[in-house]
Structure I
Amino acid sequence: MEKLQSVEQFEELKNEERTMFLFSADWCPDCRVIEPFLPGLEADYPEYQFVYVDRDEFIDVCQQQDVFGIPSFIAFHNGEEAGRFVSKDRKTKEEIEAFINGLSS
């Protein structure tokens, strides 16, 4: 999974055809729980470019996007937000897949 390097890169990536941002942090135990199945999610949804956003490095982006709990996912299609799975709760693989499957084409 690509790791976000700058705010400018965030703006560029959200304007791509399909980008899925994962807001996370190294210290977050619920974020560690989903790590083992993230490569499989990326493989199952090749239409998305998955991008890891470190909450501590990009707190301004998190605030701008109203991300106050992690792990959280926000999908963009051609610059428009297509959906978000944002909460402070632990997420299962099934919940994440259901979120992605429910996004508009």
Structure II
Amino acid sequence: MLKNNPVMKKLVETGEERIGKLAQQLLSNEKFVAAIQMLVARSLAAKGTMDSALRTALSAMNLPSTADLEQLRSKVDDLERLLASVEGKVDTLVAKAQPKK
């Protein structure tokens, strides 16, 4: 109902225009862009520090990290493929060894 209201449409369009202009002004301001870049860089550095501390804490508690679990999953997958290959070869040998009827 509000979507079809011409006054609401005009308000939304005006709001979108003003937000667009504000975004353009902010992005053209070098100090603002530099501040955002510094904020992102510091956030990434903090995340790296937190990840490292978390790995250390998990290791101290003798708990696996996500990377440890992924590595284990990869090894299990490799073993499953090897086992399937061995089973196939054993089945082939068994079939050859059975007397033909």
Structure III
Amino acid sequence: MTDRQELARAAELFRTLGSESRLELLVLLAAEALSVSKLVELSGMNQPLVSQHLRTLREVGLVSVEAQGRERVYRLQDQHVAHVVADALTHAGEACPDEGVSP
């Protein structure tokens, strides 16, 4: 049985994943570890926004960071996150059977 703490952590995870921008960063990081500058380049977001989202993702334990010289390289903390995001994207891409049907 799931306890209240697990439910609270899961709810926090889903709140964090509720941002389109954070989802995009997680998709990029699912492929490989990337620096902030590369994430800025690939996402088209500005550097302060990318850094803010990465901080949020770190706070909930979804990504980790490692200094490599002057760069900070981010990676997914574990592949569970990649699977959750991939499943959500697959689900979102599936056509709803009732889509476009008026009541």
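Every read-out reported here was derived from the displayed coordinates using simple, explicitly stated rules and does not represent laboratory data. Just so you know, these numbers come straight off a predicted model, no measurement behind them.
Matching task: 21.2 is the computed value of Kirkwood radius over Cα pairs in Å. Pick the structure from I, II, III.
Values: I: 13.6; II: 21.2; III: 15.1.
Label of the originating structure: II.
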One of I, II, III was used to calculate Rg and Dmax of the Cα atoms in Å, for residues 45-92 alone, yielding 12.5, 40; that structure is III
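Kindly point out which one of I, II, III the value -19000 was derived from, the read-out being helix-only ellipticity at 222 nm (-39500 (n - 2.57) for each DSSP H run of 4 or more, over all residues; to 500).
Corresponding structure: III.
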